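What follows are several structures.
Derivation of every value follows stated rules applied to the coordinates shown; laboratory data play no part. If you're wondering where the values come from, they're calculated on a predicted model, not measured in any experiment. Cβ atoms are built from the backbone, for glycine too; each structure is taken alone.
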Structure 1
Amino acid sequence: MRRREFITLVLTLGLVLAIGLVAVQAHAQTWPQRTVRVILPLPPGTATDIAARLFAQRLAERWGQPVIVENRQGGDGIPAVMSFLAARDDHTLMLSFAGVITINPLIHDKLPYDPARDLVPVASVVDNFFAIAASSALKVASLEDFIRLVRSQPGKLNWAATPGLPDYIFAALQRSAGIKMTQVSYRDFTPALQDLGEGRIHVAVSGLAFLLPQVQTGKAKLLMVTNHERAPLAPDIPTAQEAGYPDLTFDGVVGFYGWRDMPAVLKQRIAADVRAVGADPAIGARIASAGSLVRLGGPTEFAAAIEEQRAKIAAIHDTVAKPAQ
């Protein structure tokens, strides 16, 4: 190829790329152009659902287009992921806990989606609080009291947890503390809370807001929250770090996900709008009253939080799958 032809080709390609970049940036600035759907893998009324609807309302005001939340609960979030992917639409987002990326590959032999490519972190929104609560029938005042009791009665006490992160948290606690308890499984966790209150279940691990009714009636005692920070709804309860188990520190990070090959400029635009909404103290106060905490981060920060959780859960999974030494 002659030098002049080569230069012409390079200039042409550069112009095409520049036009393409301008088009992408223009699309990001004018997006959305119609209703935005937000798929949520949790039922109505949960803390995450409340946060989703608060953000949806405020984002609709910023974007000038309706933002609707669609609940697709159950199945470890898989039905919600499949609904999100089936949309094949650049006006559909997903708001989800990180378990669809961090946990599902460990507990399902074959997933109908690629966690690393099909779900693109865009912006973190909130942290959900997880907690460990003991039945008041045990008469323990702290996590250390509880562990001493379990050690004195190996294999005689039981526990229950909602699927996903709580399961791993308590499995890791048993390993770390050198205790052994019997797990009781529930298809619906509501009866587990009733059993906790009656002393048939000795300890339960779940979302803080889910456990609080039993605590507030005096039927259960909170032992710790797993997050970096104390919970606004239970400010006297120690974190995992404060309770002496820093390795059990887990934040229930929740955020917006976009589609595969989502333009970076659009991710940043949405993240900036989410940050602006979440910075409103009124939003933070309402979310705190529901049992969560605002956690604002862009694509990089959200991806890092997901990876931190994934690595910690994978390490627990490998450890608890091996026989005790």
Structure 2
Amino acid sequence: MNGSAGHAPPEVWHAALPYRDPAQLEAAACQFAEDAAQAGAALLVASSSPWLSRIRPQLASIGHVTWTDTSGPAANPGRMIYAISRFAARPAWCVQEAAWPSRPEDDLWEILRYEALMNRALTGHVRVLCPYYTGLPPALISCAEAIHPLTAANGSWQPSPRYQDQDGPPGMPSGCEQPLPAPPGNARVVFYRDDLAGVRGLVSSDARAAGLGPSRVSDMVLAIGELTANTLAHTSGPGTLTMWATADEMVCQVRDSGHITDPLAGQLRPGPAKESGGRGLWVVHQLCDLVQIRSGPAGTIIRVHMRLDS
């Protein structure tokens, strides 16, 4: 793969790499790593553990490599921007595969949302290469091409012809803005305004009944505590908590009349002196396996997932 350092807008180097088989991905990743080393940049490799095991020996000679298993505790795509932002003060290149075929469909679409937001957060110090297996659904591949300024074509990096072909909010394809599916009919619905202690007690009880372990129960209680406290802090009306469980996960949804106007809210860790909020939502991203946010003038829905096998 040629042209790793060229043909990119100077403000954002964010590329999609469609690949057909592991050998093609490994060859491109190795070339990218060698180019990073020649440029004197640190390298972050983030992917599922099986692929990390395959590629690690091939990059043994590359210095300054940080490895992140995105199939483990860092699986939440809402943590991607923060993970990469930690390298923003120095030259750093990242190979990040978050969308592999075995991931649930909800995860895949949220990955694309956060990939689109990454274009707003990246600096000129950081370059991000995002592999996408071509066996993923065609709609996902098409969306990936639309949210990356660069793509691989004919052995080199070129501007993605679909990058401006977006009919959603600025930088966000409409496929990533679909409303969330309605909760199941048997979900527990709780209205709250003042008694957050009672809300936390119900979350704890339902989380234990769903099969979450003790530490995960605490995480869910803390996450929902942060979200419901935001309702009290930023709206004048009540909020609605909806909870349900499936065979694989527990899901909690908080809905209120607030409007999150900052698309990067919760993505970057707020500093200790920051007064404009966002700290609670950042904490929620660190605790949960998936965070889905839909916000507009009519109100905000935040849906969080915790896998039972985590």
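So if we calculate relative contact order in percent (Cα under 8 Å, 6 or more apart) for every structure here (1, 2), which label has the highest result?
Details: 1: 25; 2: 18.
Top value of relative contact order in percent (Cα under 8 Å, 6 or more apart), among 1, 2, belongs to structure 1.
Quick check on the output: -10500 is helix-only ellipticity at 222 nm (-39500 (n - 2.57) for each DSSP H run of 4 or more, over all residues; to 500), derived from one of 1, 2. Which one produced it? Show your work: numbers first, answer last.
Values: 1: -14500; 2: -10500.
Structure 2 accounts for this read-out.
Quick check on the output: 59, 40, 36 is Cα extents along the principal axes in Å, derived from one of 1, 2. Which one produced it?
Of the structures listed, the value fits 2.
Starting from the value 2.9: which structure in 1, 2 was distance in nm of label points 7 Å out along Cα→Cβ at positions 51 and 195 calculated from?
On the way: 1: 2.9; 2: 4.8.
Derived from the structure labelled 1.
Given a value of 22.5 for mean count of other Cβ atoms within 10 Å over residues 131-138, point me to the structure among 1, 2 it was derived from. All intermediate terms of the calculation are to be shown ahead of the outcome.
Values: 1: 22.5; 2: 16.1.
Among 1, 2, the structure yielding 22.5 for mean count of other Cβ atoms within 10 Å over residues 131-138 is 1.
Where is FRET efficiency 1/(1 + (r/R0)^6) of positions 59 and 251 (r between Cβ atoms, R0 = 30 Å, to 0.05) largest, in which of 1, 2? Walk me through the intermediate numbers first.
On the way: 1: 0.85; 2: 0.20.
Evaluating FRET efficiency 1/(1 + (r/R0)^6) of positions 59 and 251 (r between Cβ atoms, R0 = 30 Å, to 0.05) on every structure, the highest lands on 1.
Can you spot which of 1, 2 the value 20.0, 60 was calculated from, given it is Rg and Dmax of the Cα atoms in Å, for residues 83-242 alone?
Values: 1: 17.6, 57; 2: 20.0, 60.
Computing Rg and Dmax of the Cα atoms in Å, for residues 83-242 alone on every structure in 1, 2 gives 20.0, 60 only for 2.
Given a computed value of 5.0 for distance in nm of label points 7 Å out along Cα→Cβ at positions 35 and 179, which structure among 1, 2 does it belong to? Please report the intermediate quantities before stating the final value.
Details: 1: 5.0; 2: 4.3.
Of the structures listed, the value fits 1.
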